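Before anything else, here is the set of structures, which you'll find just below.
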Structure I
Amino acid sequence: MKFRAIDICYVGLFTAFMMIGANITSLVPFMVIGGVPITLQTFFAILAGAVLGSRLGAISMLVYAIVGLAGAPVFARFSGGIGEFLSPSFGFIISFIFTSYFVGKIIEKNQHLYVYFIASIVGLITNYFIGTNWMFFAYKVWAAAPEGFTYKMAWLWMALPLPKDIILSLFAGWMAYRLHKTVKINSFVNQPKV
C-alpha cells in the first residue's frame, strides 16, 4: 500500500478535524447524554469518507483512534489513553473507521448528489449501530449501568442527538459533493500512486 505525500496530508487533516470535533463539548459541557458527549465527530467521519474515499477516510479515522489510545488527549473532553477502550462511548470511535469506509465505498461507485445523501445516512446508521451496541454492552458488562438500564434506554438516549446528526450527516454529504464539483475531484483514492 503506497501513500503519496498528499495522501498523508489529507489523512492528517481529517485526523485533526476529528480532534477538534471531539472536543466541541469542552466549550459546552452540558452536551453529554448517558455518558456520551454530543460532538461533531459523526459529521467529520462522514465527510472524511465522502471526500477522501473509503481507503484514506478509514485510515484517517484509524489514525485518530490510535493517537487517542496512545495517550494524546484527542477524544471527547480531552481524554485519551488505553483505558478509553473500556469507556461506554469507545464504540463510537471504532464506528468512525467503518462509517468513513462505507461512505467512501458507496460514493466511489456513483457520484450523483443523491448518492452522497444515501451514503451519509448509511454512515450515520453504521455509527449509531456500532456505537450504541458497544455502549449497551459496556454498561451491562463492565461499566456501572444506571439503575433499570435497558437496551431500549440506550437507544432512547441516542434519539436526543439524532436530529442534529441527521442534519449534519446530510450537510456533510452535500459539502463533499460541492467540494468534488468545485475542485473537480472524482476521488482522491482513484489518483495514481507514485
Structure II
Amino acid sequence: MKITTPIPPAHLAAAADLYWQAFGTKLGTVLGPREKGLRFIESVQRPDHALCAIDDGGQLLGVVGFKTIEGALVGGRFRDLTRVYGVMGAAWRALLLAALERDTENDRFLMDGLFVAPQSRGKGIGTALLDAICQEAHQRGYSQVRLDVIDTNARAKALYLAVGFKPLKTTRIGLLRLIFGFRSSTTMVRDVA
C-alpha cells in the first residue's frame, strides 16, 4: 500500500462513492437522492485536499480529507449546489449545510473526513491514513490535528482514541438531529510534533 496526494484522476469517482457510503446517512436528507449527491460531490471534490491509500494493484483503499483556507476535499459554493439542485433546492440545502460547517484555525490542521472501502476495513488503512494526515500537518507547520466525530460513529471515535486523539469538547446540534441523524459531535485533537 502507498499513501499519496492528490487523489489520482482515475480514482475520483471511487472516492466520491466511498465518501457517500461513509457520510450518506448523515448527509442523505440534504444532498440526496444518491445520484444527485454523487454528482454534487464529484463536481466539488478537491483531490489536492486529501491523502489516499492505494494498494499494489492500483485499487483505492481509503481517503482522509482536510480543510484549509483554500478549500476542502468536499466543499462547494451556492452556485455548485444550484447546478445540481436548482435555485430553490440549493437555498435550503445551503442553509442546512452551513450548520455543519467547521472553520480552519491557525494552530490546528483540520481533518475533514476519513473513509475506508468496506472490504479494506479492519486492516490498518484508517490508522495509516491518520498517521499520514498527522505527518502532513507537521510538514505544514501545525502542532496538532483537529477533527470532529459524531456520536453515532462509535467505531471511528474508538479508532481516534486508539491512535492518540483526545476529546476537547462535545457540541449538541439540537433539533438538527432530526435532519442529520446524530445528536452531537465531539471535537478531538492529536499532537503531531
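Odds and ends about this structure:
- Identity of the structure behind 20 (criterion: relative contact order in percent (Cα under 8 Å, 6 or more apart), calculated), options I, II: II
- Value 3.1, calculated as mean projected area of the Cα convex hull in nm², for residues 112-151 alone, assigned to which of I, II: I
- Which entry (I, II) yields the derived value -0.39, -1.06, -1.36 for log10 I(q)/I(0) by the Debye sum over Cα atoms at q = 0.10, 0.16, 0.18 Å⁻¹: II
- Per mean count of other Cβ atoms within 10 Å over residues 120-127, the highest-valued of structures I, II: I
- Taking mean count of other Cβ atoms within 10 Å over residues 96-103 as the criterion, the top structure among I, II is I, with the largest value.
- Highest-scoring entry among I, II, by mean count of other Cβ atoms within 10 Å over residues 8-15, is I.
- For 2.7 (distance in nm of label points 7 Å out along Cα→Cβ at positions 40 and 64, calculated) the corresponding structure among I, II: II
- Looking across I, II, the calculation of helix-only ellipticity at 222 nm (-39500 (n - 2.57) for each DSSP H run of 4 or more, over all residues; to 500) that yields -22000 traces back to I.
Only the coordinates and a few stated rules stand behind these numbers; no lab work does. Since the structure is predicted, the reported quantities are computational estimates derived from the model, not experimental observations. Cβ atoms are built from the backbone, for glycine too; each structure is taken alone.
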